[in-house]
Each structure stands twice: as structure tokens, then as C-alpha cells.
Structure I
Amino acid sequence: MKKSNQSVSRLRRFLLMPFIFNIVMIVTNLAVLLVDRKAGGVMGIGSCICVGISAAFYFYKEPLLLKDLIDFSMEHAQVQNQLLRELPVSYAIIDDTGKTLWSNNAFQEMAGKERGKNIKNLFPEVRRKDIPKKDERKVINVQHGERFLRLELVNVSLPEEISEKGVLEDGIRTRLLALYVFDETESVGLRKTIEEQQMVAGLVYLDNYDEAMAAIDEVRATVITALVDRKISRYFSQMGAVITKQEKDKYFVAVMRKYLDTMTEDHFSLLENVKTVNTGTEIAITLSIGLGVGASTYEGNYEYARTAIDMALGRGGDQAVIKDGENISYHGGKSQATEKNTRVKARVKAHALRELLMSKEEVLIMGHKLGDIDSLGAAIGLYRAAVSLDRKARIVINDITSTLRPVIEKFKTRGEYPEDMFYDSSRAMETVTRNTVVIVVDANRPSITECPGLLDMSDYVVVLDHHRQARDSITDAVLSYVEPYASSTCELVAEILQYMGDNIKIRGVEADVMYGGIIMDTDSFLSRTGVRTFEAAAFLRRCGADMTRVRKMFRDKMEDHKAQAEAVCEAEIFEDIFAITVCPAEGVESPTIVGAKAANELLNIVGVDASVVLTDYQNKIYISARSVGEVNVQLIMEKLGGGGHSTMAGAQLTGCTVEEAKEYIKVTIKQMLDEGEI
């Protein structure tokens, strides 16, 4: 309206221009009259005629000219209005409450019976907060029936003149919105098709092919191999995948992304189907699947698949791992990791570790926070290996638990060990360099190590662990030896020491600690023991491990026994097979250790297949989970952000009370039972 008033004003000034010229002519005429009356008179007659003609033209032609302009504007507005109504894009004018004030034909056809009503009835996804502010445009993606729409809301401010004249209702005033509706069904469909047709690279490895075939004759082995090949080919062929056999126990798969959901929904049934192949022995064939997707190139997807299969094998096999960009998901992994009869891998890792230590001068060894006898024993074993190779080695440990204190004091009081054998984190970070070898034992997650900062300050990180790899595990290690089948890290270190060289001689006190680590993690050889476990124990006995000294290491104080007994007495049976309890921390020096022992003790109760013990310590809820083998507690602890083994796992919770954590665990177990995950 303001712009229209300005146009009319300019038109009026244009029409008044002749009168201005006439005034100039009259003034000039008066000047001529003063000079020459005759000439002035003649000029005066002409001036009068011009004034008369200008006045007649103005008063007669002005209404006609304005009428023509108004007619043109009206015709132009009608053309615009018609074009807007017939615009193929749905368009509407609404107020700030969502009420439809005006809409074109396309919008009315789309709205159907809802036209003229509030757009919230048509698009429930639109909320009050979606109303744009001044000079703002809001874009909202909604689904209307089978169509995918993009809504664009633009704030339109009306001239003040309209509000002041009361042209609009009070509820509207100057708060109007323009709504554009774009149908993106076709483009969304194309994007979905493109995404579904992305290539997923997959690697399928048989976990225990050699072990399963070792006791089978050649003819039967050929038949079993053919059966396994058939099951793998049939599973992926129904998805239109390409599968090739790279080695006797390794396959490469290329499948479209849309089938990822299919495989996930049936929980990768191939994992269970392949176990049905009867080998004629007690060893069932299992396999691992690694899938990579989300990279910008096929090569990138293949690298993701390699990372995924490494994680699947590092977690014990018999599971599928999907790496989608930075996201990693796990499926399966319910069975126990199979012990490998061959020690080739241990020998290869031992030689690689020896070469690495020989090329560096300084070694720092650390375990997990609140270390136990297994992490300390593994660290001491590697300390002896480094010292025997004339390397300068130190063990990083901060908080010393009541179980470890007498052991560490024994080393400190012996004159044959240096006073600075044990470092704390601050001292270790002062001495570490880029060329220092940092060895992590009994842990593979940076966040739970004694000093995570050391991992970033060294270019040579080594990981030795027997826990399944987690999503946030250490990935940039120059040497990684993670074997979930092993009973303990001390077992792995004992094997490595046997292949590192004849000049490495373990002392009796060192063998005691390593032997104690195996005893603790196997609950005195009652769980997670295999042939190699006893072989490692025999090696340590030959090195001088004494059972009497080892037994003394596991003696507890009276307060610890009382706390453990109280935890067992207060245990609650959940879902008939889970024993859940809380271990008191008051008056106990190392409540987390006591909680772990209470979890082991609960497994001696008839009918208890798994135990969960919570301990409130240092503003954290420490959870120890144990199982006799029927329940995979490692999967439960992973849901809580932890990890471990199928029969021995743990987690930590923060920001909640013990009762809240206990209820959370119950809900998690119930959900996993209902979904068949455990």
C-alpha cells in the first residue's frame, strides 16, 4: 500500500509539471512587460492560452488517466492471482495459529476435506515451535500418506497501514505465514534406492576349521567342507549376493545394503545354521562375519570389513560385526571362544614383541585401574622379559588394592629389584617419549587403563589381553595379542615368555604372582580352563611357583570376609537364575575385589546360573558379573557399557544410586531375555 501511494504521488507531480512551467512563463512575461509593453502584451495572451489549456488537460484527463492505471493494476493483479491459484506447487497463507486463510488449487486438492482448517490437522508434525521468527525460514520434512513432503514456512509482515485501518482481524494483524509444500516422494524414493543398492563388503571366516578337521578323516572332511560351503552360499545367494572362497576357511561377500536389515532381524541365522553341521566330534564349527559399509569407496568398505572381522575374532568369534562408518554393532557371540591347540600365533607374537623391545630402550607396562593379581602378574612377567633383554622397564600403577599391597611390598623390599620398579601416572608421563614402548595388559579399552595419556604420548603401543574387544578398544597398537579363549592374561604372558628366548629366566617370586593371576581368573581352575591353561601353570611351577606362597596371597582380612558374607546373605534371586546383590563398602579397603569374590561365591548356590554384585565405591557403581556358562554375562555387561568374558565380566555406572543401578540391571536382563539375546 505504501508503494502504491508513492506511485500515485509521483503521477500527480508529473501532471502538475505544466503548471510549474506556466508559472515560470508568467514571471518571464512580467519581466518582458516591464521592458516593452507591446511585446509583454502579446506574450501575456500566449501565457493565458497555455494556462487555460494546461488547466483543462489536468482537470479533464487526470481522472481518466488514474482510471486507466487502476484498470491495468486490477487486470495485472487478476493475472497474478490466477497464476498463483493454478501454480502446480501447493501454496497457502496461514496465521501464526496454523489456520488456513487462503490456499491455491494444488493445496486444496492435497488437503481434501481438511482444506480451510488448521494445518496441524493436515500435518500433525508441525508444532508451535516450528513457526518461524522474523526474517526466518523453517523447513520441515513430513510424511503425508504415502508421500514425502517438504514444508517451507516463511514469515510475511504486512504494511502497518493495513493493521491501522483494521483491514484484518485482531487475531491475525501483521502475523501471516506463507506455506510452500513440495512433493519429494520421487527424490526420497531415489535416495532410498541408491542407499539400498550401496555395496556392503563382507568377510566370512571359519573360527575353528583346523581344530574341527584335525580328528576327521579326509573323505569326511571333504563332505563337511562341502556342507559348510553350501550353507554359506545358500544364505547369501537368497539376497543376490556375490560370494567367493578365498581360502579353505575364508570367504568374501558383496551384498546390497538393503539386506543388512534382513540379516539383522534374523540375528544372522547363518551363525546358528552352520553349527548344525555334524562333524562327528564334540567340536562344532563356528564362523565369524565382518561387514563394512558407509565408506565413500569400495576399497574403504573392504577395509571396514577387515576391521569388523578382526573385532569379531578378537571377541572370540561366533558372531557378526557391522562397521558402518564410525558406528560398530555386534550380533551373536553367545558361545564360548574355542581354545586353539596350535601355539603358532603365540610364537609369532613373542618374536614380534622381542624384536620391538630390542629396538627400544625404555618400556612402560600398565594394567587396568584398580588392578588385580592377573594384571599385576602379567606386568611382572613382561617386566622380567624386558629386563632380561637389557631394557629399562617400569610398571605403572596408581591405586594399590589390599590384595596387591603385600605383593608389591615384597618386590620393594627385595634388594634385587630397583626402588623405582613401580611408577605412578604422573611420573610415567614425565619420562615417556615417542620411542617408549607402552604395554597394556589385561585391558583393551583406553578409558580403563591406569594412565590413558600414555597411549597418546607413545608411537609404540602393545596390547596383551584375554577380554573380548569392545567398541572403544585400542585400535592403533603396533602389536596386539587379544585372545578371549585364554583363561587369563598371565596365561598368555607365560606362553610368550617360553618363545622369547632362553636367556629369560623367571624368578620364583615372579612365578608366584603369575600363577596367582591364573588361579584368580579361573576360580582355582574351576572355570575357563583348557589344556593350555594347565600347560602355562606347569611352566610357572617349573619356574619356582610355590602353592603355599600363592595361597597366602589370597588370604583376606576379617572385614572382607564379613562384607562378602553379607553380600551373599542379602542376594536376591531374579528370573529364577540370576542372583543380584549389593556388596557393602564401609570398612572394606578394596570393596571391588570383595564384590568380585562374592560374585564367584554366589555361583555355588544351586539354581544360580549367573550372579551380579554391585559395589558403591569412589562415586561409582562397580558391577561384577559371573556365570557358570549357561548365561553370557559379557553381553549383559556390554549393554551397560562394560565388557569381559561370557562367564566373567564387569561394568561401571555413574550418576545413579545403587538401587537405581540395580533396577536398571533388572530391566536390561528382562529385556535381553524377552528378545532372546541371552
Structure II
Amino acid sequence: MKPIAISVVLAVLASMFVPVPARARSIELMPETNSVGVYETLHFRIASPETKSNPFDPDEVNVEVEFKTPSGSILRRPAFYGQQFELVRAGQQGRDKDWCYPVGVACWQARFAPTEPGVHEAKARWRDSEGAIVSGAVRFDCRPSGRRGFLRVSRLDPRFMEFSSGEAFFGIGQNLAFIGNQQYVTLSRAEEIFGRLRSNGANYLRIWTGCEDWAIGIEARKSAWGRSWSWNPPFDVCPDNPDRRCILLGRDGATVRADSSHQVALRPNTDYVLGGKVMIDGDAAVFLIEPHANGGTRLEVKTARTWTPFTHTFKTRLNEFWLIPPTFKLQGNGKAWLDRLSLTEAGGGPELLWEADANRPVRGSYNQLDCFIVDELVEAADRNGIYLQLCLLTRDLYMKDLKNPASADYDRAIADAKKFMRYAVARWSSATSVAAWEYWNELDPGLPTDRFYTELGQYLEEIDVYHHLRTTSTWGPSAKDCKHPKLDLADTHFYLRPSDQPRLKDEVEAVLDRTGWLREQAPNKPSHLGEFGIANEKWQPTAEMQSSKMTVDFHNALWASAMSGSATTALFWWWDRLDRLNHYGEYGPLSRFVADVPWTTGALESAVTAGVNRDIRIVGLRTRNRAWLWLFHPSASWGNRVVDGRVPPNVSDAMITVSQLADGTYELQWFDTRQGRVIRTDKAPSRNGTLQCEVPAFTADIAVKVAPCD
């Protein structure tokens, strides 16, 4: 394992994260700086009492920061317990990976983005079973900045979004759901993709943080002893404690491998201690098969049915960055149990093999490595003008408990989800690059979720002072979710498969059908297709998608959704395909075309149009005296061009009619949707509310802006 590259070290190693000993039952709030811009995030460290309480459970230890603004308002922000990491791009087996290593110890932190200039005052408040304490007040100054603030529902036109400043926002983007070292997109690659999106005018991404084992899974069943998709860990009840689980080696020759779902990072040339305890029943011994020990290390156990501790020390090589998972083997007659497996630096430090804990709770335990990765993504999005829809909760951890709103299981699901959302609000809500909280990816639409969304929505209104948009998704259309008053953004997912062809001929018709359905269900909300793409009957890429270098399905869905009245473009799902083909350039022409659409004036309507050439589909938007239209010939669909291999004809005899335009003379700018440039300019009159014009010759599609002549 040789390092391929040690490129940009992105770790936050500032002194603010070095623990400061706290006096008994005292708390101190320390800002990283005493000056910050409006809508910029100010980081705080909180020196606090030692406690054995669960830092992720506000019922056990509740820490918040109270802010007094220059205008006299009092804002309360939850604090969070977090571990910092160092990030280096390292290589393994010819592939770049992200090497993330814990720095210092976990501590209490807080984040705040002031929304008004002037001097602010802040105090930290701590409450646990021993009582409540308050820190001294600290002050910091907020200066004006050019930032536009947080995304919200437009006040003038609730079908669209705007910033706190009132400036309109239209989302242009895609999914980038799975991020991790096991995925096509690593953290470092994601940051590169953010830059490519920015340079091409894209500004919106949907990202999962509840991926279980395969990518970011903040609250997930990540274990060194099994994987969620074939869950069969060697767990057993501890022989001396029925309330604990341990690892069983049950027969001669049995082995268990402590293989974490995330590859454990190690420092080169560093001493480590691997420890734990073993109990043996019978005439047997346990061997540690560890590559640093020649042939393995025998763990001697002298007393049967008694826990015997063991330690094994080793030093990493100069070019060694990753742990080779330790394997334990039983030899002889009997069985053995393994418990309390631990890996730390010899001099002490954070636990590195935390996934080996068979008793770690799944709900209510927040993976600090994945939280750090989300930190990095949120900051990278901010640098690149990208806004993130974070899909937060791990569906399969909760779905079974949401069947009966009157049950104790339902109550616990709400309580646990509130704690998770509190942590998310504390850690990420101060970032303006966070556009929306999405509760689930594709929950069962038949579940009675109204109470869940009502109570969680009310809770967020209390704790999220920035009032981020709230949304959800289901694996089939859910009209009740679109209509729910505590869900701000209506969402549905759709994949065009061969079985849909009797109803929907191509991707353009599919986009227009689904965006139209959303508008019917939620006429006064922003709405969008949170996932969209073409797929086979198993919702996987088709053979043509895997072999063709064309992405006409992506191009067509992008333009159709932008002109449909949706709040964002359809968020395309097949991100690895777009990246391999480097088709981010598709965003640029659309971004420039819609730059002057008045999304939030309340004057925007669907265009009323017709074409002399009846094969042409026309979809667009208009105001009283402007229009933005996209013309598409169905021969240019994915099915026709790629699956059937047809060449779209050159369209040279088309006319369009635009209705409901104020009378006057208009300029028409005809736009090449792939090159992003104006190819012809015409003038035409509107008489009695109707404008008619000849269309330039085109192949596949063309767009036009209609505006009054000066």
C-alpha cells in the first residue's frame, strides 16, 4: 500500500478544537474569532464539565447557546458534540481515497450565522442530571457582507424559492447521493465535481447522509462484524451478562474478522495498541492473525469461563496508511467469546475500531467520521455556490415503527428522529449552503406519516432559527405528502422504464407528466422531481446507457423540467454516468437561458403556444410581455436516437404562435441549447394578444426568448 498522492490537507487543526480542561461544574464559551460577516458561520468551542451522559441525547445532557442580537432578539441554538479529523488524499491499489484521521478528542461545539450586523452577545447553557450552569457572556461583532442568506419559499410566488435577501433562486442540478471511499465519488472527487458544476452554472445537489454501510450513514448499522445487506453478525449473549452482546467463535477453526465498513485510517510510523478480552469454554485457544506479527499471536487464557484481557502492540510502516482488519481464529475443542475490542495509538487518543462494539446503539449514535465528511461537503458547497438538499434519516431504521400512529414504537421513532434532527440543526443549519432537510429517501407511501411530519415539523420550527425548507420522498407518488402543511417542498421520484411506454412515450413526456402531477397536488408550493432518469425494469441502467456516450435523456429532461414550472430542474440520478462522460457542460446553456426569468414576481405562468408543425412539442413560461420557450422534436428522444438509432430530421418549416402576450413589437432571440449562444434574432408583432413567428431550421431542439423591443 503506497501513497499515490498526499495532496491538499483539508483538516481543521485550529486550536479551537484542542480540549481545554474545565473547572468543576463550569462552562466556558469560546468563539474562534470576534468578527464575522452577515450569514457567515462563526464556530465556538465549549469547555464543559466531564460527564458520563450520552452526549447525543439531549434528555441526558442538553447544551445550547443563547444569542442576543443587536436588535434585542434572543435566539437559542443547540450545541453538538463532535470529533474533528485530518483529511489527506492518499492512494491504495491504484485508486485515490480519502484518509481521515481523528485529531484531538471530541468536544462540545456550536455554530451560528448572524443575520444582522452589529454587536452580538452569547452565553452557553448546560443542563444534566446534576443541574444547570451558564457560561459568562462573550461578544462578537457582525459586519455587513455580500451574502444573500438562506433559501426559503418565495413570499410573492410560493411556487418558487428565494434567498433571505429576496433574490430569486432556481435550482439547476442533480443527485450526488452516494459519497465515500467505497463509491465512485469520494469526498475529494465530490469537491472536484462541485467545482465543475459551479463553472457550468449548476447550483443544486441532493445528497444522502443515511446510506447504511456503503456511503455516508450518520445514523446507520455500520459494524465490523457484518453488512446490512447480508446481516448475519457472529453476535452472542455474553456468558456472564445477559444485557450485553459479544462476538462468538463457536467451533474449531472458526474465524471472525474485525472488518469495519469504513476502512480504518492509521498514521505511518506510529505505535498502536490492539486490545480486548477473551473468554474460553473448553480446551481451546484463540489466535490473533495480524500481519505485523509473524504467523499470528497466541492469546493465552489460563482460566476457563473467565474474561482474560489481551493487548497486542505494533508499529505501522513508513508507507502504511490503513488498518488491515485483524482476524481471530479458534483452535481446539470448545468455543470462545471476544469482547471490548479496541484500537488506539499507544500514547492514547480516540477509539479507532469503534465499529467493533457489538453494543453500540444504532438509533441515537451519530457516526463522527461521516459527520465530518458532511462538514466538508457543506463547506465545499459554500465555496462553490452549490445548495444541498440533505437526505438525512436512514429509512430502514425507522420504517417498521411507523405503521401505527398510536403505538409506542411510533412515539419512539418521533423521539429519535427529533434527536437526530436536533443534531443536524446544531451542526449544519448555520450554513447557507444547506437548502433543505429531506427526512427520508423513498419511504413507503402507504405509511400513516402525517403525525410524524406534523410533530417533527413543529419541532424544527422551534429549534431551527433559520427555518430551512423541509421535504420528504416516497417510492411511489404520495399526494398526502405533497399537501402536508409541515412539508415545504413537494417532491416525487420517477424512472422511465419500458413498461411505462404505453402511457409515456419518452423522457420529455414523462417529465411534463410528473411535474404536472406535482403542480396539481401542491399548487402553492415549490415542487420538483427529486430523482429522475431512464432505467430498465429493475430500476438499473439500461445496456444502452452503459454503452452509449450520448446523454440526450439528461439534456431533454433538463430543459423540459426547467420550462415546466418546477422549482428546480429534474435532479438526474445517474451521476457517475454524467461524470465519466464529463457532460456537466449541459448545464451552462440552460443556466444562461433562464438567468432573467422572473421566478418570484408572481407574474410567471405556463406559456400558451401552438405550432404549425404538429410534431414539435413546445413547453415554456411567460409573463404578460415576455416568454421563454423550448421547442423539441420527438425524434430526438433517447429511445429514438440511441435505442432505435434514428437520426433526427432537420426541421425547416415550423411556425409557432404565442398567445396572451400584450400587444406590441417583440424581439425573439433563438438559442442553441447545446452551444449556449444566440443563433438568430427576429422581430414580430403581437396583435390581439397573439404573436406568430417562423422558427429557424433546427435539429432535435431549440429555445427562444421573447421580449419587448426597446
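No lab work stands behind these numbers, since they all come straight from the coordinates. The structure presented is a predicted model; accordingly, all values stated were derived computationally and were not measured. Cβ atoms are built from the backbone, for glycine too; each structure is taken alone.
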Distance in nm of label points 7 Å out along Cα→Cβ at positions 380 and 516 derived as 3.9 - corresponding label from I, II: II
Quick one: distance in nm of label points 7 Å out along Cα→Cβ at positions 220 and 540 came out at 2.1 when computed from one of I, II, so which one is it? II
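Among the shown structures I, II, from which was the value -14500 of helix-only ellipticity at 222 nm (-39500 (n - 2.57) for each DSSP H run of 4 or more, over all residues; to 500) calculated?
The read-out was computed on structure I.
Compute Rg/Rh (Cα atoms, Kirkwood Rh) for each of I, II and report the one that scores greatest.
Largest calculated value belongs to I.
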One of I, II was used to calculate relative contact order in percent (Cα under 8 Å, 6 or more apart), yielding 11; that structure is II
Can you tell which of I, II yields 4.6 when distance in nm of label points 7 Å out along Cα→Cβ at positions 204 and 660 is derived from it? I
